[in-house]
Structure P
Amino acid sequence: MTDTLRTAAGADAAVLHSDVLNSDVLNSDVLHSDKDPRRWKALVFIALAQLMVVLDGTIMNIALPSAQRDLTFSDGSRQWLITGYSLAFGSLLLLGGRIADYTGRKRALLIGLVGFAVASAVGGVAPDFTVLLIARCLQGAFGALLAPATLSLLATTFVEPAERAKAFGIFGGIAGGGSAVGLLLGGFLTEYLNWRWCLYVNIPIALVAVVGGMRDIRESRAEGRTRFDIPGVVLVVAGLVALVYGLGEAATKGWGSGTVVACLVAGTVLLVAFVAVEARVAAPLLPLRVLLSRARGGAYAAVGIAAIGMFALFLFLTYYMQDVKGYSAIVTGVAFLPMTAAIMVSAVVLGGRLVPKVAPRLLIVPGMLLAAVGLGLMMTVKADTSYVLGVLPVQILVGLGLGFVMAPAMNYATHGVRPEDSGVASATVNTSQQVLASVGTALANTVASSATTSYLKSHRPSPTLADDAVVHGFAQASGVAALILVVGAVVVGVLMNTPKPDAAAFAGEQPMTVHI
């Protein structure tokens, strides 16, 4: 199989060098001479679509207790409202990206927005758990069509380096900070209205994005007849379903569970088979040339590893502020705002200016290390530590670090990619984020639970023992997440040797050799 991949990678790399030098650069010149005058308006509606998808990843978390009381479903059923969305979204992303490439990215965006809004409306009026679960799965499916379209439209709309950096800085800020905004919005809607508004809120967002998108977004699609790699679709969907489901179950049942082990093994085997098929078929769902690029490979790794730290921190701080500090849902949401602000400052203001001027790893590596320092600082937070001295510095450091990661990583996720592969390249970065976020949540939950249990067994009973044990668990898991980010920084630093943009535009890309 190694020989097959080397052969495919070599052939694709040769074509890619030619395409980057002769096709992409020339196409860029053409696009420069024909700039879309509505591109900045288009960015507003593309960003709104992305915000809706990101919000939905966290907004329901705070609403779940209220929904459970209202619809009277069990604790065991509750997790499926999160897992169902993740399964549909994560497993269908690559297919959604390929559909967007060949049927039109604007069309895919608009269909995804309408479908997401309808699914949200169904969930909002759900009379029971079953209807709500179906609505959440439909949200995930339409999100899998919507998310790749947003990033690929951004890549095809903004081609001038300075403008592209600014646009991707905004997009990266939304990708990093939207989850925290979801917690704030979820807390506000749940406390002052009811949990159903956490679903209804998607409707006006989608409506504005559809109306504006129809007018201001330019259509973009790959040339040629639509072709789908059916064996590849079956293998990757089945593999990602097994993998995401196994990781979700690991968060509650532990890594030693038979179900978890079976799902992770099956998912890995299916995904290896998927790679083997993609190396041989004439029209692959995910061409290996998309993966065998040091720039894009580094971007995918950076976004995925950053997601581990980000979602681990969301998990810790949500429980810490509500269960240990006793904050209400709305106060918890407000308390997350500094992290959102820090991400936006570093991604949009600083990252937008620096991305066109420096090599991407000179932003991504320091960003990952800065986020690791923030997570390491979480290890010093105690049950009685004040918000200003404890949580606030953690959020600012992690937020600034993640912003420096997201702005260039989102930009380079579609760097030098063929026009017909823009959607599937965008889907790949979303898949990386989705899968590794599931890994991070499961791993953080396991480490925290084990450390909490050990602390309770080794300390004498006291009035604050329970809180101290929980915070100790969060501290240990934060240390593990920080270590992952440090290792990730080293990996990206070695892998992503792309020069600064003015040189990269003419230097092509260096292919990677993958051994399996």
Structure Q
Amino acid sequence: MAHLVQEIALAAGTISPAGGGILVLLATLCSWHLLRKFWKLRDIPGPFWAKLTDLYRAGIVKTGRSHEIFQAYHQKHGALLRLGPNMVSVADPAEIPVIYPMRPGFPKGEFYDAFIPYIKGGSAPPAIFTARDEELHKRIKSPVAPLYSLSNAVKSEPFIDEVLDVLFDQLDARFEKSQATFDLADWLQFFAFDVMGTMTFSRRYGFLETGRDVQGILATIWNFMLTVGPMTQVPWLDKLLHKNAVMASFRKASGNVIFQIAADNVARRKAEANDAPRATEGAKTDFLAEFLKIQAENPSIPQWSPLVWTFSNVIAGSDSTAVVMRTTMYNLLAHPSSLARLHRELTDPAITLSRPYPRWAEVANLPYLDACVNEAVRLHPPFCLPLERVVPTGGVTICGRFFEQGTVVGMNPYVVNRHRATFGDDADDWRPERWLEGDEERRRRMEAAIMTFGAGRRTCLGKHVALLEIKKIVTALVLNYEFKLVDPKAYVVENSYFFRQRGIMVQIKRHERS
């Protein structure tokens, strides 16, 4: 092939013999590199075009159905699936501790660079989620990790109750009296965002009061994900199309808009530094106040840290929680027997729940509520692409096959969470009862197989905050309202790394209190 390139170029008179030799050398090296990449994973099954180019899987992500397509490929080919010239997707939960260990040394891949907005002068600083350097990750995670602990998250419960008041006032005024049909999916997202706004800034964005997407924030985040999703699969193309000064001069990326929202709030708070921080009695101050305090007390932390901590709360702290809220409520409404069983548990005379909103301490360990939330967390994780890692020095054995250093491997939460050998032949179905069956060992095995919040040392910081919000909103809605699911078929889902649902069309009326 290399000699053919030289002969054609010489015949065309475009290069000298010496230049032709250089061209041959470059072509040979390029061919050898491509052949070696193709050859080293030749035994891993997968779609033909995926073995040749990462553009193939980027195209799949653009369909919005990649979670289903990748799951079908795994069902056809098995636990190991080749999704790129140098990328292998793994579907066996037994390999979670191997790919996502608690120890350092199994770094994140270029996949995560797509989430870092490109701003004037270069890319924005990496957040906890996107930081690939292990030392940097530790420096920016360790100071704020305690803020997201369960004991600290519970202090935010008054913030959630405050937003629940607003939500219920709006539902009653707009829909309960009129019996108008509305999309509960929208209102759950409005609730999740206004809760995080209250927790982070001590003020709501205003989604609930207006009943709409304030300043287009939700559309901006989704448009950002529509761009980011495919780009995670082809980092070189992302640099060419989005992460350079030339392209940035032609358009303002969605990620920049979200980053600016965070930057504006940080700047405003710094300007108001002399004002007394707001606090609800018995509760903590908001996240931003804590972020700035941590920065002031730890000069060694990068100066931009409060900005990226805030950015993470804005972009990931709400949408991901809303996904699980929607999944829980839709499936409860679509499966009346589940809803009835949960309602019986919540109204059991042996259990005393506060009204109108049960407290966390009262609902944290209710068996059937726990089963429903676990099932929702399992069925539709907020993130539905393989979470990529790079095989470290020395290589690693996965599913009995050795992978050399530099190979990219990853596990897709949507696929792993539906592993039939772990969750049963009905793993694609809503069945909360699976979490109440068998012994404690079986439950622990299922919990260990859930990839929704990540795994290992990079587990999602906001897990406890999310579960607090989810259990609070689900119990509040089920106790206070009777729902009629108007059109179950209107429910649709999309995936561009972030998972999105819409079309939970309902009518509501207040429950009569017994």
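Please treat every number below as a calculation from the coordinates, not as lab data. All figures in this text were calculated on a predicted structure; none of them were measured in a lab. Cβ atoms are built from the backbone, for glycine too; each structure is taken alone.
Tell me which of P, Q gives 55, 50, 40 when you compute Cα extents along the principal axes in Å, for residues 199-366 alone.
Values: P: 55, 50, 40; Q: 65, 43, 33.
Label of the originating structure: P.
One of P, Q was used to calculate FRET efficiency 1/(1 + (r/R0)^6) of positions 119 and 239 (r between Cβ atoms, R0 = 25 Å, to 0.05), giving 0.95; which?
Numbers: P: 0.55; Q: 0.95.
This value belongs to structure Q.
As an exercise: Rg and Dmax of the Cα atoms in Å, for residues 55-102 alone, calculated from one structure in P, Q, equals 11.8, 34. Which structure is it?
Numbers: P: 14.2, 44; Q: 11.8, 34.
Of the options listed, only Q reproduces it.
Name the one structure among P, Q that FRET efficiency 1/(1 + (r/R0)^6) of positions 375 and 407 (r between Cβ atoms, R0 = 41 Å, to 0.05) of 1.00 was derived from. Walk me through the numbers before you get to the answer.
Details: P: 1.00; Q: 0.75.
Checking each candidate, the match is P.
To which of P, Q does the computed value -0.18, -0.91, -1.10, -1.31 (log10 I(q)/I(0) by the Debye sum over Cα atoms at q = 0.05, 0.11, 0.12, 0.13 Å⁻¹) belong? List each step's numbers first, then the result.
Numbers: P: -0.18, -0.91, -1.10, -1.31; Q: -0.22, -1.00, -1.18, -1.37.
Considering all the candidates, the number was obtained from P.
Using FRET efficiency 1/(1 + (r/R0)^6) of positions 63 and 487 (r between Cβ atoms, R0 = 30 Å, to 0.05) as the calculated read-out, with 0.30 as its value, let me know the right label among P, Q. Each step should come with its number before you reach the end.
Values: P: 0.30; Q: 0.80.
Source structure: P.
Assuming -14500 is helix-only ellipticity at 222 nm (-39500 (n - 2.57) for each DSSP H run of 4 or more, over all residues; to 500) as calculated from a single structure, say which of P, Q it is. The partial results should precede the final answer.
On the way: P: -25500; Q: -14500.
Of the options listed, only Q reproduces it.
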